[in-house]
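Visitor: Some structures are shown below for you to check.
Please treat every number below as a calculation from the coordinates, not as lab data. This is a predicted model, so every value here is computed, not measured. Cβ atoms are built from the backbone, for glycine too; each structure is taken alone.
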Structure P
Amino acid sequence: MDILRYTHVFYFVFTWLFAFIVMKPKRIKELLPIAVISILTLTLVDVYIVSLGLYRFNNPLVNILGAPLFHLLWAGAGGMIFVNYMKTGFTKKFVTVVFFTIITLILEFIAEKAGVASRLGSYDILHSAFLDFASLIMLLWISEGLYGNRIYRSEQK
């Protein structure tokens, strides 16, 4: 089915719509820098796994450094949503990171079943889960370091 080629476009549209529905415009404006950090983080991760021959994106609409453009732009809204639900405290952060890792793995699984992405060689779901978890930790670490006041502003009131 040729419509499956647009899986990343569907993710992009759905995630950005979800962000605009659940977050107020002021909050979106506050978290836009985190969207940029999220896009850059996913770009680095994708360049890494694609260049090592561990992962491949099949037939993307627009290819940016080996990854579909809409896959990378999807990360902007995903990162904003991720950080929007972040709470202070190690346990709450850990649970949020694990929850979003599971969501990411589900979306990867759907993309693989749709045929728009595939794991190569010995790179399996466990490796992917670890990389997704580590990427979210890195995104959170950078975001908190640069924009911690914006992230936790709602908890400070």
Structure Q
Amino acid sequence: MKNILNPDVKQEIYNRLEKLDENSQRRWGKMTVNQMVCHLRDQIRLALGEIIIPPWKIILKPLLKYFVLLGPPVPKGKVQTFPEIDQLLGKGSKPVNLQNDIKLLKEKIEEFSDKDEAFPFAEHAAFGKLNKKQWGRLIYLHLDHHLKQFGC
């Protein structure tokens, strides 16, 4: 299973990010390409505890977590993001310049990758406690989903 912590997978993601430009058109959803890049960075900021989202009260969190980490295709346009990082609500990192925002996303990926296993990663609001490897898998799945959204 692909994980952003794998150097080859990380390079694959970086190569896909380099294909984005201001004219990249979404295939579904409402975010612009620049909003999408900022949204991806915000997910990593969540993992690092820079953005806090209150935990959801879900009885089957462990089951949901393991199902999602298996990587089934996410229904296009059917899963709502957390309001705290919803670009369409004007929340999260503000888009400025696409190339700079891509650079900041890559820096955040590197920051996440460089953290020690003992780093106190944030709890995911819907999935509960995740270790570094689980966060790395979830980050990859999120990156992959949104890059496909823009044809990359």
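Visitor: Check the numbers for distance in nm of label points 7 Å out along Cα→Cβ at positions 18 and 138 across P, Q and tell me which is largest.
Guide: Structure Q gives the largest value of distance in nm of label points 7 Å out along Cα→Cβ at positions 18 and 138 among P, Q.
Visitor: Assuming 32 is relative contact order in percent (Cα under 8 Å, 6 or more apart) as calculated from a single structure, say which of P, Q it is.
Guide: Numbers: P: 32; Q: 45.
Computed on structure P.
Visitor: Let me ask something else about it. Upon calculation of helix-only ellipticity at 222 nm (-39500 (n - 2.57) for each DSSP H run of 4 or more, over all residues; to 500) from the atomic coordinates, which of the structures P, Q produces -25000?
Guide: P
Visitor: For distance in nm of label points 7 Å out along Cα→Cβ at positions 98 and 130, which of P, Q scores largest?
Guide: Once distance in nm of label points 7 Å out along Cα→Cβ at positions 98 and 130 is tallied for P, Q, the winner is Q.
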